[in-house]
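In the part that follows, the structures are each spelled out as structure tokens.
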Structure 1
Amino acid sequence: MNKEKFKKDMEVFSFKQHQDVLTYLNHLEASGWTVEDAKEWIEMEKKKLADNSQGTPYLVFSCPICSKHMNLLPVNVNEATKTNDGSKSVWICSNKDCMHTIYNIESIDEIIRNIKNGK
């Protein structure tokens with residue numbers, strides 16, 4: 001094995017990502033599944049997500065701090081997401097070095113409805 005070539009070709013992935021892939025592949029094999037099964041499952045899930053999102057506006061919001069994409073997530077729906085305030089959703093920056101958050105009093109469904117209604 002040419003370790004330097006491998007390192008150069010795969011440098012876009014972190015060491016943790018390499019470890020995660022190996023863990024995934026080992027579990028896949030131990031469970032009796034193949035990489036082709038995983039690919040097929042992913043394609044089915046992508047199709048299901050696309051079918052479920054028909055008519056739902058794509059929510060795009062850039063972080064005001066670093067300009068990366070922000071994700072919209074529900075809060076105060078269980079103990080793990082408790083914020084001890086009236087928030088129903090939160091925008092979280094996808095940049096792990098930023099992680100800027102903006103809490104909303106509207107739920108995700110309310111935000112989507114407002115976007116559909118042009119508010």
Structure 2
Amino acid sequence: MQSLEATISLLVFLSLSSSFIISSMTHRIDDSVYRSQLAEDAWRVLYLRGDFSDFSDSSRGIIESDMRRLGEETSLCFFIKGVEFTNCREDGTNHTMIASVGKTVIADGSPKRIAFSIGK
């Protein structure tokens with residue numbers, strides 16, 4: 001009889017302790033799809049607002065002003081072709097990249113593949 005009580009007590013103890021351990025473990029949420037979608041949405045906003053018909057230095061002012069406005073509303077930094085086009089040029093701090101997507105633009109009359117990145 002005592003061995004039956006001990007076995008039941010052991011099973012209850014193991015189930016309670018394992019459920020406590022599992023519930024106390026922190027799980028990191030995989031938000032990579034969200035970050036990628038955020039980069040795609042930011043690119044879409046810039047594409048619809050900006051003049052991407054000729055992606056060159058002449059369109060830098062328009063693109064960077066739109067990036068600056070988008071950055072003010074989202075508190076994020078946006079980078080096109082590294083730091084060639086960015087809204088976070090002034091602060092001089094290192095930025096952590098959140099997501100990066102590849103895009104094709106027309107530059108100097110021919111299509112070129114560039115990287116569009118967002119960061120903090």
Structure 3
Amino acid sequence: MATITPTSMAGSGKRTLAMTTLTASNTFAFVPNANMILSLRNPTAGALTPTIDGAGGATVGVPGVGNVDVSSGYSVGSIAVSAAVTIPLDTIAHYLQGTIAVTGGTGLIATLTRS
């Protein structure tokens with residue numbers, strides 16, 4: 001299991017970005033309202049479809065929509081070969097309750113930034 005370590009973006013100047021090669025199951029700590037951004041880059045030979053799942057996710061009431069089941073995690077969708085995606089984690093906070101696992105992304109390169 002790999003732990004995705006955040007790089008702080010506080011202060012000025014350049015930073016050395018912590019990069020993590022994902023294994024079958026990976027984890028990171030989510031801090032709400034810290035402007036955390038998870039980026040996933042696919043250097044592998046095939047498309048990958050990772051899922052981000054907090055163990056404490058259940059059903060969430062969303063105004064104007066109703067109840068949304070977040071228990072199965074957030075599917076990032078297919079990431080093509082040589083492509084990258086970025087996810088502002090506050091936008092998927094309901095999926096990030098409890099211990100977080102990132103699965104289905106073996107070989108992806110992950111970076112995590114925070115303010």
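Rule-based calculations on the coordinates, nothing more; no lab input. Fair warning: this is a prediction, and the values are worked out from it, not measured in the lab. Cβ atoms are built from the backbone, for glycine too; each structure is taken alone.
Given that relative contact order in percent (Cα under 8 Å, 6 or more apart), derived from a single structure, equals 24, which label among 1, 2, 3 identifies that structure? Mind dumping the intermediate values first?
Values: 1: 15; 2: 24; 3: 44.
It was calculated from structure 2.
Among 1, 2, 3, considering only FRET efficiency 1/(1 + (r/R0)^6) of positions 10 and 82 (r between Cβ atoms, R0 = 41 Å, to 0.05), which has the greatest calculated value? Write down the numbers at each step before the final one.
Values: 1: 0.55; 2: 0.10; 3: 0.85.
With respect to FRET efficiency 1/(1 + (r/R0)^6) of positions 10 and 82 (r between Cβ atoms, R0 = 41 Å, to 0.05), the highest-scoring structure among 1, 2, 3 is 3.
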Which of 1, 2, 3 yields -16000 [helix-only ellipticity at 222 nm (-39500 (n - 2.57) for each DSSP H run of 4 or more, over all residues; to 500), calculated]: 2
Of the structures labelled 1, 2, 3, one was used to calculate Rg/Rh (Cα atoms, Kirkwood Rh), giving 1.08. Name it. 1
